[in-house]
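**Student:** Take a look at these structures.
Each reported figure results from applying straightforward, stated rules to the coordinates on display, with no laboratory input. Quantities reported herein were computed from a predicted structural model and do not represent experimental measurements. Cβ atoms are built from the backbone, for glycine too; each structure is taken alone.
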Structure I
Amino acid sequence: MTVHNLKPARVSDAAPDAVREAKIHLAAAHRLAVLDQLDEGIDNHFTMTLPGHEDRYLILPFGLHWSEARASDMMVFNERGDTLEGEGVVELSARCIHAPIHRITGARVVLHTHQPWALALNMLKNNRLVASTQTAAFFQGQIAYDDTYLGTADFIEEGERLARLMGNKQVLFMKNHGVLVVGDTVAQAYRRLYKLERACRTQVLAMGTGRELEVLSEAVVRQVQTPPPDQSHSREERERMYFAAMMRVLDRELPGYAD
């Protein structure tokens with residue numbers, strides 16, 4: 001069994017290793033999205049800022065199924081649409097949505113999907129995620145909402161509009177469209193994306209009963225969001241441990257992402 005070490009690499013110390021790790025983690029995230037049923041085959045996009053740069057981004061070439069993503073497949077592109085490394089096509093909406101969000105918000109990782117339970121919630125007139133579970137409570141105050149779907153993103157200005165709406169939030173709900181999650185690392189962003197889907201799923205299922213939801217008080221939400229001083233693992237450690245565990249699952253179920 002492969003044991004993954006997710007201690008963050010320092011670009012200034014070992015840039016090639018940091019780039020290699022970034023590509024492996026991004027490929028792993030694509031494959032995990034298939035196992036977790038968050039994908040739409042070849043559509044939607046995961047991007048990451050290339051270590052050592054602020055204006056270059058890693059992406060899987062359009063046309064590859066997410067289940068076959070490999071580190072060696074990852075392309076490098078910029079906001080102008082230039083391919084700086086690798087082969088393949090950067091789909092237009094990926095450039096128009098992701099590049100401005102990286103640039104304006106400073107996010108290192110941007111994950112955009114049409115995952116079913118989050119999208120189901122975003123089909124409703126009132127699409128707000130409410131703090132009715134512990135998992136949902138972690139997202140309280142961290143979600144921005146775009147309530148006006150304008151069609152497919154074909155211009156950089158649309159990504160800039162979404163970035164301004166998002167501000168410093170972790171999540172963007174895109175009504176009639178999907179969701180977008182940002183993070184400092186692939187591990188952090190993917191864990192957020194996965195937990196978001198779980199929170200949306202439980203809310204939609206509960207709403208399906210037709211009965212009123214029990215919403216947690218603000219005091220309880222604050223308690224949930226504030227880690228105790230004697231907590232055994234920091235949030236960053238939990239994110240790394242989660243993603244390392246999930247890559248071990250991939251090693252068993254869908255190996256090859258590190259190639």
Structure II
Amino acid sequence: MNPNKALWEKGDFTRIATSMRESGEALVATLGITEGLEVLDLGCGDGTTAVPEARLGANVLGVDIARNLVQAGNARAQQLGLASCRFQEGDATDLHDLEDDRFDLVVSIFGAMFAPRPFDVAKEMVRVTRPGGRIVMGNWIPNDPTLVAQILKISAAYSPPPPEGFVSPMTWGVEENVIERFAAAGVSADSVSFDRDTYTFDFSAPPSVLVGEFRMYYGPTINAFDAAAANGREVELQAELEALFEGQNASGSEDVTSIPATYLRVTVAV
């Protein structure tokens with residue numbers, strides 16, 4: 001199996017996504033969605049941004065590599081009566097079944113950044129976006145002190161070295177890399193802009209419970225715990241993550257979790 005597919009089909013990311021809904025809706029509200037806009041949501045999960053895009057009137061195709069998340073997204077859209085929102089399996093490095101210049105807007109919030117071969121990802125996103133359209137990405141930033149960058153950094157410290165040729169998804173959080181990748185796809189540097197923004201994980205239980213959700217349902221953390229257990233370091237990893245989550249909880253309550261995380265927002269004018 002494709003290793004990236006195996007990673008995101010492990011566990012159940014829909015359990016993590018429940019803590020991301022409110023910020024997903026807030027982000028979509030800034031995208032200038034209009035009635036009938038053709039939108040591709042790439043690495044969409046079960047629709048954290050795809051669903052609110054459709055609610056604002058867009059025709060949305062969600063594409064994700066994980067079959068279970070595609071199934072969950074279609075179930076959500078059907079339950080909500082969103083006929084303009086559908087989900088299908090696909091790989092961000094090769095969108096061969098999507099025609100050129102098809103979409104007005106391509107959105108990928110913490111999605112396509114995890115696909116291998118980032119130059120292919122940029123090329124495909126540009127290819128399927130019509131001239132005059134936009135691409136908007138949300139990418140975690142390497143070594144950022146906030147939550148997700150630190151989860152991934154801690155997890156990596158307990159995991160085996162990546163295979164030769166592996167390109168870290170966190171490289172999408174470096175502006176120079178983003179410019180280089182889109183330049184190779186034919187986009188000039190002055191057509192790419194950046195902002196630092198905040199995404200908040202809201203969870204109606206203590207931070208330690210949210211750590212448990214990541215441990216059980218988030219692929220990278222599952223892999224880190226498997227590796228830590230093999231080396232007798234499982235308790236150490238648990239303690240390190242709980243300290244991180246508790247230290248960054250901004251809710252003002254030990255019983256509720258609200259953790260802001262900084263990300264790089266990328267806007268590409270095609």
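**Student:** Consider the structures I, II: one of them gives 3.4 for distance in nm of label points 7 Å out along Cα→Cβ at positions 20 and 156 as calculated from the coordinates. Say which.
**Tutor:** I
**Student:** Out of I, II, choose the structure whose coordinates give distance in nm of label points 7 Å out along Cα→Cβ at positions 100 and 204 equal to 2.7 when calculated.
**Tutor:** I
**Student:** Could you tell me which structure in I, II was used to calculate distance in nm of label points 7 Å out along Cα→Cβ at positions 60 and 228 as 3.3?
**Tutor:** Structure of origin is II.
**Student:** State the single structure among I, II that was used to calculate distance in nm of label points 7 Å out along Cα→Cβ at positions 36 and 220, giving 2.5. Walk me through the numbers before you get to the answer.
**Tutor:** On the way: I: 2.5; II: 4.0.
Only structure I yields this read-out.
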